[in-house]
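Each structure below is given as structure tokens.
Coordinate-derived values only; no laboratory data. These figures come from a predicted structure and were not determined experimentally. Cβ atoms are built from the backbone, for glycine too; each structure is taken alone.
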Structure 1
Amino acid sequence: MTTFRLDCILFDLDGTLLDTAPDLLACLNEALTDHGYAAADHAAVRPAISLGALAMVEAALGDVASAESQRMVDAMLARYENNIARYSQFFDGMTEVLDSIERRGLKWGVVTNKKQRYTTPLMAALRLDHRAACIVSGDSTPFSKPHPEPMRVACRQAGVEPQNCIYIGDAAHDIAAGNHVNMKTLVAAYGYLKDDDQPEQWGAHALIDHPRQLLNWIDTSS
């Protein structure tokens, strides 16, 4: 049996490394109200963030024509691209986690389904772009999670082997992608989970309720 030697921690972006919900929800509501709709209920839309802008719009509007949903997606993303980091911030404890990872001499990076046109300026705005050993977006490869290719590309960029990595995310497709390449996988249970999600059934190695628990898991498992 191969011994686990931790070299790198990889994070999903929205709902795991960063709390981007405030910006995404603000831009969604601006788009909705500008087009004559009522503002969305944040509690109803927040769990859809990990599934992308279309899922957010559908959660807000319910059963509308697909063309109208796409129109709202385009309006939302036009605003988001120009307001990428007004309100987004680290989850509580995450800055300490990143500092601790770096002090330990470990690498860290990001694998997200967010498109590069949004990932790159967001990482720069939070001054993370030069700290991360790899940044792989949803369109960095021909595939997105749960396909394993983004995970493989991230490892090549960081110069590590998948079996020596942890991947942490808040959606089933995150855990599936990490498991496909034999990473250790953790569910960010503090992220954007839906009420009917069953993360204990996703096949992760553990669930964590707070970013700082990641360090505890590392200390007991590597």
Structure 2
Amino acid sequence: MKTQIILQNDPDTRRCVLDAIRNGKVVALPTDTVYGIACAVDNPRAIAQMYSIKERDALKAIPVLIGDFNQLAHIAAEFNSKAKLIIEHFWPGALTVVVSKNPALPQELTMYPTVGIRMPDYGWLLDLMRACGPLAATSANLSGAASPTSAQEVLAQLEGRIDLIVDGGTCAGGIPSTVIDCSREPVEILREGGISSASIFELINKQSSNGEK
């Protein structure tokens, strides 16, 4: 397989990416944090291919990116009050929230009763997902390797493994998202990333204090 790089600002890029996703391909895309590989969230075969591309442990679930809040119902079974508080404050942004999943999601995406969801702060990608729907997405690196922040870094790791890389320049964030598990009480930070855990718990504690008054 020959990996093709196309520029994000090329007039034909959006159409090429939409065609690739709708045809079951896995593509590499820039986000507000790092580059990711992505496919249609309802395509089990493409999701399985993502595991193969990354040499990813099958026990590690793949998160979902959404383009707007209306897409949440397709991915999550429910959102508790703390999850709603957190996403209303930090989305779009570098925060992945783990919640109860919609049981209709493919088993290949996650074998667990939960799913990680994020709305990236990246207009081009949000617009793309409003057209094609939510994307199963994870960092565009081989498992255990550094998360890439440029198209060339993606190519260095995944050349010949994916069909298409969208070159949007260097990612502004540069580090993966923070992951918080809101499916349990108390909530738990699973990975520190682009948003500090201190700012998240400050928000939660402030809300709790206000609720007690």
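As an exercise: relative contact order in percent (Cα under 8 Å, 6 or more apart), calculated from one structure in 1, 2, equals 24. Which structure is it?
Answer for the origin of the read-out: 1.
Kindly point out which one of 1, 2 the value 11.6 was derived from, the read-out being Kirkwood radius over Cα pairs in Å, for residues 32-87 alone.
Computed on structure 1.
Computing FRET efficiency 1/(1 + (r/R0)^6) of positions 48 and 192 (r between Cβ atoms, R0 = 25 Å, to 0.05) gives 0.30 for which of 1, 2?
Source structure: 2.
Here mean count of other Cβ atoms within 10 Å over residues 104-111 has been calculated and equals 19.4, so which of 1, 2 was it run on?
This value belongs to structure 1.
A value of -12500 was derived for helix-only ellipticity at 222 nm (-39500 (n - 2.57) for each DSSP H run of 4 or more, over all residues; to 500); which structure in 1, 2 was it taken from?
1
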